[in-house]
Structure I
Amino acid sequence: MAETTMIKKRPLYSKEIKKKILDAILSGELQPGDRIVETRWARKLGVSQSPIREAIRELETTGVVENIPYKGCIVRKISKEEMENVFKVRTALESMAVEEDIRRGTAEMIPALEKEMEAMTCAADQGEVDQFIQADVAFHEIIVNGAGNNVLSRLWKQCGAVDNTQITTMLSRDSIIDLAKRHEEVCEALSKENPQLAREAIRRHFELLLEGLQNLEE
């Protein structure tokens with residue numbers, strides 16, 4: 001296994017641990033069928049086994065790893081079918097969100113969305129993938145939280161938005177510059193306060209993301 005930089009302890013550092021493990025999976029450092037050994041990762045990252053275990057549990061909900069009795073935690077192959085199912089759920093949730101956003105009014109939301117689009121474009125221009133992912137997630141989170149529905153927000157978070165954004169960004173055939181531009185259609189539809197246009201923009205957004213994952217097996 002390639003050398004991994006130790007993580008400095010600070011608030012929410014367990015999320016960084018999860019990202020490090022997911023990075024290893026997406027880069028091929030960890031292959032499907034490989035076992036994730038808690039003690040080894042704890043030693044490499046300079047942390048206790050507890051946050052490693054927590055990170056692995058969260059990755060299980062994303063579907064990239066699974067715990068097999070008597071074998072431990074095993075890396076799963078990421079399939080196009082599984083990502084399609086994730087996008088179907090997110091499309092449904094975010095379509096509900098944009099309708100409610102428009103009903104409540106989007107005037108205050110648009111500047112916040114434009115700020116995140118600018119952050120995405122800046123990160124893409126500089127090749128800063130992590131910053132791009134953060135801004136991408138923040139863009140969608142603004143839309144979801146704008147609906148003012150706590151149940152909707154919880155369900156959206158349970159879809160693993162951060163993790164599947166990292167997956168699609170790192171595995172897409174499209175550049176992060178192109179991925180950044182895709183958000184313009186969603187923002188424009190919301191600014192026009194047209195529910196049909198907004199729903200269609202969300203649907204197309206996730207369809208294009210799925211098309212970009214052409215190298216994944218069914």
Structure II
Amino acid sequence: MIIVYRFFGLNQAILTVKRMKQIVIATTNPGKRKEIVSALGPFEGTEFLSLSDLSQHHPDAEETGASYAENALLKAQHYFKLIGLPIIAEDSGIEVNALRDELGVHTRRWGAGSDVSDQEWIDYFMQKMASEEDRRARFVSHCVYIDETGHTAFEGECRGIITAHIESEIEQGIPLSAVFRPEGYDKVYSAMTAEEKNAISHRGWSVKKLREWMST
């Protein structure tokens with residue numbers, strides 16, 4: 001909440017109370033939340049919350065869509081109906097040439113599963129990739145904003161390769177950041193600064209488009 005004093009002479013002042021607009025980022029993944037908030041940057045009069053910031057627990061959305069766009073919209077509609085505040089929902093995944101059709105929209109649920117630790121997940125993934133020569137991959141992100149007026153969507157992607165070894169610290173919630181090196185760069189996602197990653201990453205691009213739209 002912002003309190004603004006407007007002065008009309010020496011003895012008169014009007015107190016105006018402006019409430020911050022709240023927008024909920026529909027994730028409990030700390031890595032995703034951090035990246036989305038960083039890419040959005042500060043918005044005057046706007047407070048960005050995540051599902052973890054809310055006092056009430058809300059059931060997870062069922063990600064049954066066949067595409068990133070469908071899953072992002074399903075999440076946005078699900079949480080908007082439950083919470084009633086504007087929602088930013090994002091769905092993303094990696095598509096690896098050598099593991100064609102295996103990851104994509106199922107990325108975090110693929111392989112060792114969504115219940116294992118980040119380390120266990122990436123260890124399983126790297127074991128599957130150990131003998132593969134074609135290490136090309138692309139990350140895709142689809143971002144949806146929804147409020148009482150409707151919804152709008154934005155997409156971003158980043159192409160690169162899977163490194164032979166884990167090259168940086170594993171970021172909580174986004175283990176693939178430690179093994180994905182974008183085209184034209186000599187370091188993996190998680191070795192980059194927030195500014196560097198936001199400028200080129202799949203999520204950085206989709207959220208940048210959302211920010212530009214919100215700014216207008």
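What follows is calculated from the coordinates using simple rules that are stated; it is not laboratory data. Quantities reported herein were computed from a predicted structural model and do not represent experimental measurements. Cβ atoms are built from the backbone, for glycine too; each structure is taken alone.
Please compute relative contact order in percent (Cα under 8 Å, 6 or more apart) for structures I, II and give me the label with the greatest value. Present the calculation step by step, with values, prior to reporting the outcome.
Values: I: 23; II: 18.
The structure with the largest value is I.
0.40 is what came out when FRET efficiency 1/(1 + (r/R0)^6) of positions 66 and 178 (r between Cβ atoms, R0 = 30 Å, to 0.05) was calculated for one structure; which of I, II is it?
Details: I: 0.40; II: 0.60.
Label of the source structure: I.
Out of I, II, choose the structure whose coordinates give mean count of other Cβ atoms within 10 Å over residues 50-57 equal to 18.5 when calculated.
Values: I: 18.5; II: 12.4.
Checking each candidate, the match is I.
Using the calculated result 15.5 for mean count of other Cβ atoms within 10 Å over residues 42-49, pick out the matching structure from I, II. Kindly include the intermediate steps, with their values, before the conclusion.
On the way: I: 15.5; II: 12.0.
This value belongs to structure I.
Could you figure out which one of I, II the value 1.5 for distance in nm of label points 7 Å out along Cα→Cβ at positions 90 and 170 was computed from? Walk me through the numbers before you get to the answer.
Numbers: I: 1.5; II: 2.1.
Among I, II, the structure yielding 1.5 for distance in nm of label points 7 Å out along Cα→Cβ at positions 90 and 170 is I.
Given that helix-only ellipticity at 222 nm (-39500 (n - 2.57) for each DSSP H run of 4 or more, over all residues; to 500), derived from a single structure, equals -8500, which label among I, II identifies that structure? Don't skip to the end; give the middle numbers.
On the way: I: -22000; II: -8500.
Checking each candidate, the match is II.
Out of I, II, which one gives 12.5 for mean count of other Cβ atoms within 10 Å over residues 26-33 as computed from the coordinates? Walk me through the numbers before you get to the answer.
On the way: I: 12.5; II: 19.4.
Value 12.5 for mean count of other Cβ atoms within 10 Å over residues 26-33 corresponds to I out of I, II.
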